[in-house]
Structure P
Amino acid sequence: MRSTFQGLETSLRALHAQQAALQTTGQNVANANTAGYTRQRANLQATSPYPSGGMNSPQIAGTIGTGVEASSIERIRDQYLDAQYRSGEAQVGYADMESSILKTVEAIMNDQEGTGLSGAMDEFWSSLQDLSINPNDEGIKTVVREKAVSLTDTFHYLNSALTTAQKDLQAEVDGAKDDINSIAAQIADLNQKIGELEPSGYLPNDLYDQRDLLVDKLSSYMDIKVECTSSGSGANRAAAGIYTIKVAGNSEALVQGNIANKVETVSNGSELEIQVNGTTVSPTGSFQSLIHNFGTDQSIYKTTIDQLDQLALTLATEFNNIHGNGYKQDGEKGSDFFMFSSENASSTITLSDDIMKSTDNIAVGADGNKKSDGGNAAKLAELLNPNVGNGTIRSAYSEIIGEIGVKVQNANRLKENSENVRDLLSTKRDSVSSVSLDEEMTNMIKFQHAYNAAARSMTVMDEMLDRIINNMGVVGR
């Protein structure tokens, strides 16, 4: 037979369950603006009815409910949306780093105000034009030499600035590597704590949120794959389990249980590689962009320096050829105007000792028998003529600048597209996992009314029991 006091117990269970739901709603409201917080839900479940099935169970018309309980308080997450968002975050990390590095190169090579290499070539060309008109003017010869020095200094500056900017990435590579390893260690530590709590039936939601926030941060450095495994047979069905984190496209685990394998950067002789536990990996993300632009031959810095070297080599070689076929004021053949190393011309190009010693060694004339001949100076000027089309030194430099500009535009476009996709995925994920104050206020009212109704039900049961205890079986009243 059902207990006389069962009604009180049923009402009490209802009070406890609705109170748990209200407290969960209050927790959601309190953390509406907390970074990484996932909204929680109290799962209400009917308790076992009376009587339970069995040979000795009483024969009654049907089972009678015994109330409700909050079986668990779980986070509302969608693992599929999490995986999509993290993949999108890796794409944004890569595109953002590429865009930032390319903008640095563009700023170094900036020629818009005429202060860069094109401005130096224009001034050198203009001085040669003047010299072709006034071949015996010592002042103009001095200007030609000074403008040539300015041109070589500009080559030196660009080479040095690009080399320094690339070397500065070393600190960013080391910082990113340390950050990745620190995050991995923190995730492994949280796995340890979660693994100790879950088998006892607990749902450490705050630890889950801390871990997922770290995984999101890690995904900006590299594209990762998250696998979940159960922490034991005693775990609640809503338990998130233990994370194993692998670099996307690779089987090597960065984090496995409470063990974190370190990310290392290793040189293979000519280039840097990313390795996890001794295995080379190639993840998308900001870390891959840093490695690509710091330690590979395809780096935008290395490519641009190589182009500058080729430009300086071509300029110096062709200029020397023309200059060597001309004649100095004394009628002798011209010598080399520039000195350089063929392997790194942009950093080594200088004026020859003869030119630095005396401007009389500039081969101005095309005919050794004419005293006022500026024909060779005109040929030298033509080599740097900005008004001549393809095939000149200027057009070659314009191609370098144009190529950098196109790369910057493409990188900005990729960054914008990646951010749009990531933001869309973030919105979809937030629609599932983030706190909606409107929804929480609605739930609060719903649970409050349910709590009030349960309290009223308990009052009714109390009045009924009072009637039985105090007013039944009293004879003579």
Structure Q
Amino acid sequence: MSVNFKAFLKDVGKLLYLPAVFAFVTLPVIIYFKEWFALPPFALMAVVSFGVGQLLFQPVKSSQESAAGLSIIFVTVAWLLLPLFGIIAFYGTALAAPENTYPAVSVFLQPTNCFFESMSGFTGTGLTMVKNPSQLPYTLQWGRSFMEWIGGVGVIMLASMLLSFNHDKGKLYHAETRKWTIDDAPATATIKKIWWIYVAYTVASILTFYLAGMPFWEALNHGMTAIGTGGFSVTPRSFTDYSSLIKALAVVIMVVGAINFKAHYLLIFRRDIKSVLKQTQLRYFAALLVVALLTMVLIKPDTPFIDILFQVASALGTCGLNTAKLSTWAMAPLFLLVVLMLFGGNAGSTAGGIKTERVAWFTKGIWRGAKKAWLPEDEEPPLYFDQEAKKPKVTDRNIEQAAVIYFIWMATLTVGTLCLSVLVGDQYTFDQVVFDSASALSNVGLSSGLTGPDLPNSAKLLLTGLMWVGRLEVMAVVILLLSPLYIAKSHHPNT
């Protein structure tokens, strides 16, 4: 199979138009709050990204469709390039903003912090270098929230609404690692339906928070980050100081964001609640939520129920908003949150983690293997998924894929945790290191108190890398690293 690098570069060039769109959408915020100092940095980001995009795009206008094998590489590169261009907005605004008016912005005078924040935003993670986001310029408050909102459904999803790519769109969505299929419609039609649902839920979330008593600016930002299961906040203590009503509504919104878009489509457009209730991954998600909630109540009886519910939903839904200072929690409840963060929300939702669909296949595979021990060798025990009996070949393939992802996910977490432990030394406990490593890899955003501007730059870059790897669900990065071998072999097939 030939590798069409010209078409690949052409698509990368198109993708680099997105930071320009991002800057344009931020313009009304700059104008409304009269933060004119933020205009040059965002304009520079737009000009540089658009200019580089043009350089890559123009020379290869006549390229044919790119090889399908480059789709995954294209997506992995996309998720690395966009946060890099985001550095311009953070760093430039920090240079231009009056520090006495916006004291928190000084943290972005360090490029490593800018890269961390940008990656955390675009991947929908929510770990932050900012101790008090309310002291940031409104432009950056909005920018952080909008990054997470985009990251919720993915930059490829957004780009495909605005641009046409040489890569097959279906392959791109598969490469972006979130299962977006909601019916048998073509990829373009599926994208439009998902965006309609996502925008509608976002507006509903903003209005819900506002009507419940949250100030409009906070409702606007939290509505985007909650439904996008992001985690960035514009308040010093996230949701800690809000009423129980607002916390309860936030739990609902976070859970909605962690449920797959196919379920939302079936409910909204087809009124088919029976098909929704048949979804195995949705049933697993509900069961995990209930079991974790009851367990947390037992091991933290002194914590208010609404705060326990909030933290459990935020961890399992990989949202990252919080109502508690997790640095004061004991090892047992932190370990439970780590397990929930690793499991994550539904496949085909805005959530991160391994995904409950894979958890379901993996556990059903273990149960199936145990049952086979009691049956004749030529007899296969039936396996039901979404209340349908699956063929042995389909079953074996899905179980194998779930097991592979689980293995490389845990291997990545182990290596990342050990490396981070070495980099931070004795400054933090090992359970804090495990917690924040899992939070970064699963794109959650909850922190045990480790993540912050005082970390060594090497540790910040490691966590940034984990966020990138986790958003691509590890396997895409493995394919990227192995791609030189494949490309070399395609040019020399007999070697």
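All of the numbers you see were taken from the coordinates with simple rules; none came from a lab. The shown structure was predicted, so the numbers you read here are calculated from the model rather than taken from an experiment. Cβ atoms are built from the backbone, for glycine too; each structure is taken alone.
Quick check: 0.55 is what I get for FRET efficiency 1/(1 + (r/R0)^6) of positions 293 and 437 (r between Cβ atoms, R0 = 25 Å, to 0.05), calculated from one of P, Q. Which structure matches? Let's see the in-between values first.
Values: P: 0.05; Q: 0.55.
Structure of origin is Q.
Have a look at P, Q and say which one yields 0.96 for Cα Rg over 2.2 N^0.38 Å, as calculated. Please report the intermediate quantities before stating the final value.
Numbers: P: 1.70; Q: 0.96.
The read-out comes from structure Q.
Quick check on the output: 4.6 is distance in nm of label points 7 Å out along Cα→Cβ at positions 245 and 469, derived from one of P, Q. Which one produced it? Can you show the working numbers first?
Details: P: 5.8; Q: 4.6.
That value comes from structure Q.
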For which of the structures P, Q does the calculation of distance in nm of label points 7 Å out along Cα→Cβ at positions 365 and 413 return 1.6?
Q
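Out of P, Q, which one gives 3.2 for distance in nm of label points 7 Å out along Cα→Cβ at positions 141 and 197 as computed from the coordinates?
Numbers: P: 8.6; Q: 3.2.
Of the structures listed, the value fits Q.
State the single structure among P, Q that was used to calculate mean count of other Cβ atoms within 10 Å over residues 213-220, giving 21.1.
That value comes from structure P.
Quick check on the output: 17 is relative contact order in percent (Cα under 8 Å, 6 or more apart), derived from one of P, Q. Which one produced it? Walk me through the numbers before you get to the answer.
On the way: P: 22; Q: 17.
Of the structures listed, the value fits Q.
Supply the structure label, taken from P, Q, corresponding to FRET efficiency 1/(1 + (r/R0)^6) of positions 93 and 301 (r between Cβ atoms, R0 = 35 Å, to 0.05) with the calculated value 0.20. Present the calculation step by step, with values, prior to reporting the outcome.
Numbers: P: 0.95; Q: 0.20.
Derived from Q, not from the others.
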